[in-house]
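Next up, some structures in structure tokens.
Please treat every number below as a calculation from the coordinates, not as lab data. Here the structure is a predicted model, which is why all the values come from computation and not from measurement. Cβ atoms are built from the backbone, for glycine too; each structure is taken alone.
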Structure 1
Amino acid sequence: MASERLQKIIASAGITSRRKAEELITQGRVAVNGRVITELGSKADPEHDHIKVDGKLLRGRQRNVYLLLNKPKGHVTTVSDPEGRPTVMDLVKHVGERIYPVGRLDYLSEGLLLLTNDGGLANHLTRAASHIPKTYLVKVSGQPAEEDIVKLRRGIKIGRRLGERAAQPVHTAPAQIKLMKEAANPWYEVTLIEGKSRQIRRMFEEIGHHVEKIKRVRYGPLSLDVEPGQFRVLSPREVGLLQRSRSPRGSTKPARQNGKARRRRPSR
């Protein structure tokens, strides 16, 4: 087999994502034939070279696994938790391969979460340039004014979070926001093409409304179709769609019609 970049070999073996594999290399935690490698871009032959990560010999390529999980509230989206809280990995035991979550849903959020051992796909989906649209159902406390919802659609500056002294305020990208259920505490459908930490909660807090519930119902071409705490294997067609997925340019930027925002149809 021809030589491949070390980070790709590590990701293909299901150890971690390609981006995290790069961190392992630069931290001096990877060795090839007894020699510690710290330079990105280094190559090896996975069939003939002895590759170790943290002193453990790397196994060969694993069978790629792709799961769609309906994450319930009260689970941490990590492989392990130092506080001993339940993690999403507790819900996908006995899969047969070492997998890890793609992206995050915070502790109180629920809904569609992908897990895989395909480092290449995980890297594609998590890097900012992918612009994969993600849709959430959001319940807020109180009724936001329409002009404030328009601000969220256009993009809004969200301040630093509590405890982040050095962090600077950031400006969110345009978003699709549609009222789904009018009530004292209404439900909105929110579609984003980015994933800043606790972004939806921070967006609504910026206009003075606390978010009570968040449920992710779509991720790119996938829709949530399993019960809370359950998961299913993605079909080869779904995996292919994810590999090719990218938001159409400007698809989340609201257009104007009669003074109100409307959705722009994706270009064909």
Structure 2
Amino acid sequence: MTAAASPIDGSGSRSARCVLAPNASPMTLDGTNTWIVAAPGSPSALVVDPGPDDEGHLQRVRAQATRDGRRVEQILLTHGHPDHSAGAGRLAELTAAPVRVADPAHRRGDAGLGPGDVLTGAGCEIRVVATPGHSADSVCFLIPADAVLLTGDTVLGRGTTVIAADGNLGDYLGSLDRLRALADSAELAALLPGHGPVLHDPAGTLDYYIGHRRERLAEVTEALAAGDRTPAEIVARVYADVDRALWPSAEWSVRAQLQYLGERGELPPGVRK
């Protein structure tokens, strides 16, 4: 993907186009994917995840979203982490569109987002799918007509998602199970993530994510059995083959795993979470 907006080849989506934000990093991969949603011929557009507060990026987003005389009807956030939301306020100023997100702290306007909400705009029906776990306020957006799901950070285009400090592993495992069922029931053709390339095998990707989480839990349990008692010790053992630059983020996930095991009464004495 490039900074210019373009259809995602092979995604099956007539309605979603991506503008890549210039905030590449080990955590954001190539950068944040800002999605512009508009059915062909629609007089309006929706913007999903404006990304960072980068004026050049936001001007490109506005230019693409308002092509052919369209107006920006709403700005939607998959969650409130800054790499997805920091530019929302400025884009709202540029377009006079309200910002809708599950967490009230990030809204600009009266309406939020709730599980099962159905949005109609930009010539599309968009269904809100609650997917807490990466963060407490994470949601995905289903475009049934295109059989695509915008996943934010719940599913990434490469690698796997960390459980952030405001997330919960138990919630995340439940969200993955719901998305796996949705992949079948909605006959999903593609996942459009918040970072990285489009995923063309939704069911297979979600099977991998679910299996990976179960494997990591097993590895953490084995580390505890070997005597590790702190997140740092567990990371050094379980993530030994991972770039050390990612170890601080891995600690978030380990803490989430320890919390999950603690909630199930499966932690040995002396563990520091």
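Taking 3.9 as the value of distance in nm of label points 7 Å out along Cα→Cβ at positions 29 and 237 derived from one of the structures shown (1, 2), identify that structure. Considering all the candidates, the number was obtained from 1. Match the computed value -10500 of helix-only ellipticity at 222 nm (-39500 (n - 2.57) for each DSSP H run of 4 or more, over all residues; to 500) to one of the structures 1, 2, and report its label. For helix-only ellipticity at 222 nm (-39500 (n - 2.57) for each DSSP H run of 4 or more, over all residues; to 500), the value -10500 is produced by structure 2. Comparing distance in nm of label points 7 Å out along Cα→Cβ at positions 189 and 221 across structures 1, 2, the highest value is found for 2.
Source structure of the calculated read-out (relative contact order in percent (Cα under 8 Å, 6 or more apart), 13) within 1, 2: 2. For structures 1, 2, calculate mean count of other Cβ atoms within 10 Å over residues 37-44 and state which one comes out highest. If we compare mean count of other Cβ atoms within 10 Å over residues 37-44 over 1, 2, the biggest value is for 2. The greatest value of FRET efficiency 1/(1 + (r/R0)^6) of positions 117 and 157 (r between Cβ atoms, R0 = 25 Å, to 0.05) among structures 1, 2 is that of 2. Of the structures labelled 1, 2, one was used to calculate volume of the Cα convex hull per residue in Å³, giving 119. Name it. Going through each structure in turn, the value belongs to 2.
Which one of 1, 2 has percent of Cα pairs over 16 Å apart, for residues 133-180 alone, as calculated from the coordinates, equal to 38? For percent of Cα pairs over 16 Å apart, for residues 133-180 alone, the value 38 is produced by structure 2.
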